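Bear in mind these aren't lab numbers, they're just calculated from the coordinates by the rules spelled out. This is a predicted model, so every value here is computed, not measured. Cβ atoms are built from the backbone, for glycine too; each structure is taken alone.
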Structure 1
Amino acid sequence: MPRPGPDRGLRVVARSVGSASAVELGFRMRNGQGLGCNIYLAPVWHEYLVPASEMMTLWGLPSADAFDWAEVESLSVLTGAWLLKESRTKPQLIEIQSVEWVQLRSAWQLVSVGGGIPWSIFDADEWLRSRLWNKKIQRWGTSDDQGRTAVHIGAEGFSDDFESLSMRGTCDGSTLANLWKGADEDAILYVCARAAAPATTSFELALMESGGVTWGTVVKLTPEWRTTRIPIKNLRLFTHWDPEAAQNAGPSLRLSRLQNVNVCFGSWLFPKKSDQPHAMEISAIGITINAR
C-alpha cells in the first residue's frame with residue numbers, strides 16, 4: 001500500500017445501530033504493529049474524515065515514523081470494552097459502508113458571512129428519530145418557552161445496571177466551518193435547556209472531532225428555560241474518553257473537524273439522588289461569536 005500524503009484523509013461512512021458506539025480501524029503490518037484511529041459512531045449514517053497525519057500508533061508500534069506502508073497486509077476493525085467504556089454493557093452493532101483515502105479539502109472563509117450568525121449543531125428532529133439503545137430511556141418531543149421544537153430525555157432513575165443514559169447526534173463541521181468567520185478560540189458555545197425533573201441539576205455535553213478528540217463540559221440546569229454560553233476555549237479536553245486520540249488535540253476544539261454532539265447524565269452527577277426520576281429538555285445547541 002502506498003504511503004498516504006499529508007493532504008490525504010481516511011474517509012469512513014458508518015453508523016451504529018441502536019446505541020452510540022465506537023470502532024477502532026487499524027492498518028496492520030506483517031509484524032503485527034499498526035497505525036489507525038478510533039471513530040465514535042452515531043446511530044445515523046455519517047461520513048467521518050480522519051487526516052492521515054493524525055493516525056495513532058497501535059499494537060506496539062513505537063512511533064508513526066516507524067510504520068512502513070509497504071508492509072501493510074490487512075485492515076482490522078475492532079471494538080470492545082477498552083473503547084466503549086461506559087457503553088460496554090450495551091448491545092453493540094456497527095455497520096460500515098465504505099473506507100477509502102480521499103483528498104483533504106481546505107476550508108475557505110466567506111467574508112460575506114458575519115461571525116455573529118449562530119450556527120446550530122443540534123437537530124431536534126434527528127434526535128427524535130434516532131433509535132434508543134435502552135427501553136428505560138424516555139424521549140419525546142416538546143417545545144421551549146419560545147415555541148421552538150425541543151427534545152425531552154429522561155429515565156425513572158439510575159441503578160447498578162443502568163448507570164447513565166446518553167444520546168448522540170451528528171453535525172457537519174467540515175461544511176459549516178466554510179461559512180465561519182473568526183478564529184475557533186473566539187467562538188462561543190450556546191445551549192438552551194432546562195431541568196424537567198426536580199432531582200436533575202446538570203448534564204454532560206461532549207463535542208467530538210473526527211479521530212476521537214473530544215472536548216466538553218458539565219452544563220448546569222434550572223427548571224426554567226435558560227441559555228448557557230460557554231467560550232470554546234473554556235471547554236475541557238476529555239482525555240478519559242480516548243487518551244491516545246487526545247494526544248492529537250489542538251489548543252481548543254477545531255470546528256472544522258466537529259462531527260458528533262453527545263449528551264449524557266447519570267449516577268455520577270447525582271450520587272445522592274441517582275435513584276430518583278431524572279429528565280432534561282434541550283431546544284438548541286450551537287456556536288456563535290458574540291453573546292447573543
Structure 2
Amino acid sequence: MSLPAAASYLTSSSPLWVTGRALLARRGVELFACWSRAGRNPDHKAIHELRIASRIVRECLLFFAPCYRSGDSARFSQKLDRLNKRLGAIRSTDEAMLFMELIVEELSPECRVRLTHVVNQLSREREDEARRVGRFLRKTRRLSLGALFKELSIPPDLFRNVGIDPFMPVRRYLRDTLRLTLAAMEPLADTGRSGNSGEALRQWRIATKNLNYLLELVAPVMIQAPPDLVLLLLERYRELLEALHDLNSFRELMEKLVTDEEALRELLGIIIAKQSGVRSKLSALLEEQPWERLLTRIEESL
C-alpha cells in the first residue's frame with residue numbers, strides 16, 4: 001500500500017507537537033487500511049502488513065510521547081498490544097508452514113511421510129487462527145480502536161510536560177532523542193560475539209526492528225536520511241536476527257508437535273545446521289560492518 005504523502009508543511013523546522021501528531025495521523029491511515037484488508041482476508045501478506053503498520057504506530061506513540069495526552073496514548077497502545085499478541089500466533093504458524101515448504105526437498109522420503117500429520121495440523125491451526133483473527137478485526141476496528149484514535153487527535157495540553165518544549169524544531173528533538181536511543185543500542189551486539197543467549201538476542205532483535213520502524217517513520221522530517229548503504233546494513237542485521245528467532249521458534253514448535261523420534265532427529269539436524277549458518281553470517285557481518293560503526297553512521301546523519 002502506498003502511504004498518503006506527509007503533510008507538505010512538515011519540515012525539519014516544524015514544531016515538535018505539530019510533527020508528532022501529523023505523522024501519527026498519516027500512519028493511522030495506513031493502519032486502518034491494513035486492518036480492513038486483513039479483516040476481509042487474513043492471508044499471510046495481509047497479516048504481515050498489519051503487523052508492520054501497527055508496530056510503526058506503536059513506535060510513533062513512544063517516540064513522540066510528549067505530543068499526546070498520556071492517558072489516550074496508553075489506552076491506544078494497550079489495544080495495539082492486544083492486536084499484536086493475536087497476530088503473533090498466526091504469524092508463527094505462517095512461518096512454520098513456510099519453513100516446512102522450504103526444507104521439504106532436504107528431507108528424506110520417509111521423513112516427509114512421517115511429517116504429513118504435522119503439516120496437516122499446522123494447516124488446520126492456521127485456518128482456525130485466521131477465523132478468530134478475522135472476527136476480532138471486524139469487531140473492534142470501528143468501535144473501540146477507531147474511537148480511541150480520534151481521541152488522540154484532540155488538541156493536546158501543550159504545557160503538560162514542562163521538561164519538553166513543544167515548539168522546538170523537530171530536528172532538535174530527533175537529534176537528542178535518537179542519540180539516546182542509539183547509545184542504548186550500542187552494547188547489544190556484544191551478545192552476538194559471546195554466547196548468543198536467547199534473551200539477549202531477543203532484545204537486540206527487537207531494538208533493531210524498532211529502529212528500522214523509527215527511521216522509516218521520521219524520514220519525512222529528517223534534514224538528511226541515512227545513506228542507503230547504512231539502511232541496507234541495518235536491514236541485513238534485522239534479517240539475520242529475525243532468521244535466528246524464527247529458527248529457534250520453529251525448533252521449539254517441532255519438538256512439541258513431532259512425536260516420531262527418527263523424523264524429529266532428521267528435522268532438528270536440518271534446523272541446527274541452518275542456525276549455525278545464520279550465526280556464521282551474523283558473525284561475518286559484525287566483523288565486516290561493525291554494529292557500533294553502523295550506529296555511528298546513523299548518528300552522523302542527524
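Which of the displayed structures (1, 2) returns the greatest value of Kirkwood radius over Cα pairs in Å on calculation?
2
For distance in nm of label points 7 Å out along Cα→Cβ at positions 12 and 268, which of the structures 1, 2 scores highest?
2
Given -1000 as the derived value for helix-only ellipticity at 222 nm (-39500 (n - 2.57) for each DSSP H run of 4 or more, over all residues; to 500), which of the supplied structures 1, 2 does it correspond to?
Comparing all candidates, it corresponds to 1.
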